[in-house]
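Participant: Take a look at the structures listed below.
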Structure I
Amino acid sequence: METLTTRVFNNGNSQAVRIPAEFRLDTDQVSISRNEAGDLIIHPLGAKRGTALMQALQALGEVDAGFVAALEADRESPLPMQEREDLRSTC
């Protein structure tokens with residue numbers, strides 16, 4: 001698994017992390033949580049950009065209920081948790 005070091009900076013009253021291009025997210029929203037070990041977990045939330053397209057395709061009869069159900073099931077299934085090296089013990 002690839003590990004990179006990046007920069008943390010202040011953005012107004014918030015703190016931000018620069019995400020390198022190799023880890024680019026294809027969404028404009030994420031959920032963030034902390035696990036029992038104190039690690040931050042960033043989970044991309046589904047982009048809503050396709051909503052208008054899906055509505056138009058449905059109106060034209062180009063997609064059926066099975067296709068929409070398959071897309072929704074795929075979106076709701078979580079990605080497997082990534083294994084990460086604990087870097088705190090090496091500092």
Structure II
Amino acid sequence: MANHKSALKRIKQNKKKYERNKHIRSTLRTYIKFVREAVAGKDPAAAQQALAAAIPVIDSAATKGVIHRSNASRNVSRLTKLVNTLG
């Protein structure tokens with residue numbers, strides 16, 4: 001265990017950041033899963049609705065630094081292409 005006051009503070013900060021990022025990443029994966037399940041169910045309306053809900057979550061995760069902006073862009077692009085395959 002750390003002995004310096006600054007090291008103890010850093011441990012607390014890291015834990016707080018880890019919990020926040022974990023929540024955001026988990027939520028992100030859930031929304032992506034909703035889009036993929038709607039596409040697998042061959043329901044264009046549900047897939048479009050799920051995509052519309054997922055895009056802000058993906059952008060928010062990128063803005064907060066949980067994922068890289070290129071990763072966010074790639075996710076949005078791939079999900080959009082996937083939804084568009086339903087016609």
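Participant: Looking just at relative contact order in percent (Cα under 8 Å, 6 or more apart), which of the labels I, II belongs to the structure with the highest value? Please report the intermediate quantities before stating the final value.
Facilitator: On the way: I: 17; II: 29.
Going through I, II one by one, relative contact order in percent (Cα under 8 Å, 6 or more apart) peaks for structure II.
Participant: Follow-up. For which of the structures I, II does the calculation of distance in nm of label points 7 Å out along Cα→Cβ at positions 57 and 73 return 2.3? Write out the running numbers ahead of the final one.
Facilitator: On the way: I: 1.7; II: 2.3.
Corresponding structure: II.
Participant: Taking 0.90 as the value of FRET efficiency 1/(1 + (r/R0)^6) of positions 9 and 41 (r between Cβ atoms, R0 = 30 Å, to 0.05) derived from one of the structures shown (I, II), identify that structure.
Facilitator: Attributed to the structure labelled I.
Participant: With Kirkwood radius over Cα pairs in Å as the yardstick, tell me which of I, II scores highest.
Facilitator: Values: I: 16.7; II: 14.4.
Top value of Kirkwood radius over Cα pairs in Å, among I, II, belongs to structure I.
Participant: Assuming -29000 is helix-only ellipticity at 222 nm (-39500 (n - 2.57) for each DSSP H run of 4 or more, over all residues; to 500) as calculated from a single structure, say which of I, II it is.
Facilitator: On the way: I: -7500; II: -29000.
Of the structures listed, the value fits II.
Coordinate-derived values only; no laboratory data. Values in this document were obtained by computation on a predicted structure and should not be read as measured data. Cβ atoms are built from the backbone, for glycine too; each structure is taken alone.
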